[in-house]
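Next come the structures, one after another.
Bear in mind these aren't lab numbers, they're just calculated from the coordinates by the rules spelled out. Remember, it's a predicted structure, so these values are computed and weren't measured experimentally. Cβ atoms are built from the backbone, for glycine too; each structure is taken alone.
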Structure 1
Amino acid sequence: MPQSVPTFTELLDGAERTAVHLEMRDAYGVAGEAADFARWRSTGERDMDPGSPYWAPWVELVRRTVARGVTVRRARIVSEPVSDYIRFEHAGTPVNLGAGEHVRWLARRHASDLALPGNDFWLFDGRLVRWNHFTGDGESGGGETSDAPAAVALCAAAFEAVWARAVPHADYEVG
């Protein structure tokens, strides 16, 4: 029987202290952002309106989470030179920052000696992992949660190791 995975809204609304997110792919093919990515690739223009239909649900969720005193951090491990998709993410990151997230970037070559899990994840309050599975083409392959102590410990250590080495968004240039 497939596991019922809470939504991000449920998980962030339930967070009490921290929510950390580690992204390790150089490209994602998530359907909900395909039009924005295509527009950016053809025009160089990125939707930067936190109230737009693209951003508003996420911005509102993060703002109310941060307003409750929860720290939200996102770290991205990227290959260099970066992919077009990473340039697209970098261009939109000021909206994440404006919502209250803290974002850092780590060149993949600086992560070679770190023990990292096999999938992107969110870790909530250092107790619950939400794995993000993706297909080979970068489409969402569904999620899974775990509170197994070994998984939680691996994710917590991996995130903190990446965060310690990573460059704050304001200082990271995609070239």
Structure 2
Amino acid sequence: MKKKTRYYIRLSILTVLVGAIIFTIYNTATKDKAQLLQVGDQAPDFALVDMNGNKHQLSEYKGQGVFLNFWGTWCKPCEKEFPLIDKQYQTYKDKSVQVLAINVAEPELSVQKYIDRKELTFPVLIDQTKSVMRTYNIDPLPTTLLINPEGKIEKIITGQMSESDIKANMEQIMPKKM
């Protein structure tokens, strides 16, 4: 009787293990992977609140170019390019090019101190849950997406940009005069 019981216990364990392996293989093969965004794709809509309490929804910027920058206070390349982005923002904001800088889940106090120290004037939003970061598959920081007036992704830039790069990128998404 003992041998028969052991046999059934082993058979049960083996069945569970084989089932788990089959489930894992099936799940991996059919899993909906996060869609990697590419140039030409419609930029996924999102709504976040800036440091002044104003809500920004990407779809509300249709008809304007959006310079969408993901960053962190600890990111050295971000720190170097922010004054350059702000300078170009001053030039292009009246030409329908907006900057939305999305901080990735840092405390509001740290972000506000950073903004104050850098004297930034463009809207800074915090993605507390990292949901926008995941939607846009952001890695590494900084990553900037250029979104054209039709809401489509024109360009994806990873890493630090020079001032001339920033200027050229803002020119690229500036709405054309009719």
Structure 3
Amino acid sequence: MSEYDASAQRVLPYKNFKFRVKWDGRYVAGVTKVSSLRRSTQVIEHRDGGDPSTVYKSPGQTKYESVTLERGVTHDVEFEQWANKVWQLNNGLGAEVSLKDFRKNVTIEMFNEAGQTVLAYTLLRAWVSEYQAVPDLDATGNSMAIQTLKLEHEGWERDTAVTAPEPPAL
């Protein structure tokens, strides 16, 4: 087997720099960084009173960590519009939060070097818990202005319809 085989028996891991983020059925412009999808399950320890030397372990609650999206500051308002659905100042008493549509399913797609989709995960019922519209500004700095969204969600699932692609024809 070739170590460059693009099949399900692929030996080389995929690169992490080709990806896109989608919500509301369209791709979000300019996302440059997505934090990891991480979950942890608490461990419940218990023991039988008649067996003082053995501790048994069982799974407890599972927690899904927040996901942070980053992108350069532009005139695109997608980040801000979604953040405003969770809280918008001076929108009137009782209208600061849009309970109707502040949650979204967010899809993260990874691509191989040939631009073929190789993995896709969907964050379920995500909402914005933190929004940074403008970073610290520094007149002596030499960096990009970055916006961030911190998303809370109710878990994520892999899109099993996305399978290992065939190698592109040369």
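What to note about this one:
- Structure (1, 2, 3) behind the derived value -1500 of helix-only ellipticity at 222 nm (-39500 (n - 2.57) for each DSSP H run of 4 or more, over all residues; to 500): 3
- When Rg/Rh (Cα atoms, Kirkwood Rh) is computed for each of 1, 2, 3, the one that comes out at 0.94 is 1.
- With FRET efficiency 1/(1 + (r/R0)^6) of positions 49 and 129 (r between Cβ atoms, R0 = 30 Å, to 0.05) derived as 0.10, matching label from 1, 2, 3: 3
- Ranking 1, 2, 3 by distance in nm of label points 7 Å out along Cα→Cβ at positions 73 and 121, the structure that comes out highest: 3
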